[in-house]
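Every number in this text was worked out from the coordinates using simple rules, so none of it is lab data. Because the structure is a prediction, the values reported are computed rather than measured. Cβ atoms are built from the backbone, for glycine too; each structure is taken alone.
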Structure 1
Amino acid sequence: MDWIALSLVQRPEDIEMARALIGNRTKIMAKIEKPPPLQSIGAILERADGIMVAYGDLGVEMPVQNVPPVKKRLIKLACGAGKPCNAPLTPDWPMPARGSS
């Protein structure tokens, strides 16, 4: 297994706990689905091997108009850190679709 997607990452310690379980055998993609991890995204990026932006989930958790700038900021931070960012490459929809509904 090359990658594991860690869902519902809330804090950098979530990445550390996963890393303690799997070691360095597999890369960790932190899935950002809610606003709280945005406060510590720098530390999350330091510990994770990449991030996944759950565009639809964020649109349910925060005002819809805030999602496109947040998505752009996360992509920019990930690229600046040299880490992959799996974010929908779609136009800035007025209403994100929640994929898990």
Structure 2
Amino acid sequence: MFIRIWYANILTRYYFYRPGFRAHAERAVFTIFNFDMQAVSDAFFYDYLQSIGMDLTFITVNIDEHDLTEYYGQTKTVIRDVFSVTKKTSHQLTEGAAQLSSKLT
């Protein structure tokens, strides 16, 4: 928010006589800032997924103009499946451990 106010003040200072131009310039700059913030957060998210061992090569990008963010639905499905299997495995291990400990006592 601070940057927006700061930038608006600069535009007002230098282009006080062109309010239409200022409005268009503000919209253009903040659209670019928004895209940049999205790109940084997407890169952080996919880097995080790779750092925890998720293989992102399962996502096939069919169109050159697209990137992984256009296939977020596939990513969510895979993550959901991984967590589901992990939960099921954890439950089975807990049950197995309980059965073993009951037989030992």
**Asked** Which structure, out of 1, 2, was volume of the Cα convex hull per residue in Å³ derived from, given a value of 160?
**Response** 2
**Fill in**
From the coordinates of one of 1, 2, mean count of other Cβ atoms within 10 Å over residues 32-39 came out at 17.1; that one is structure 1
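If helix-only ellipticity at 222 nm (-39500 (n - 2.57) for each DSSP H run of 4 or more, over all residues; to 500) computes to -11000, which of 1, 2 did it come from?
Working: 1: -11000; 2: -27000.
Of the structures listed, the value fits 1.
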**distance in nm of label points 7 Å out along Cα→Cβ at positions 8 and 56 from the coordinates reads 1.8; which among 1, 2** = 1
**Asked** Given that P(r) over Cα pairs in 10 Å bins from 0, in percent, for residues 24-79 alone, derived from a single structure, equals 21, 44, 24, 11, 1, which label among 1, 2 identifies that structure?
**Response** 2
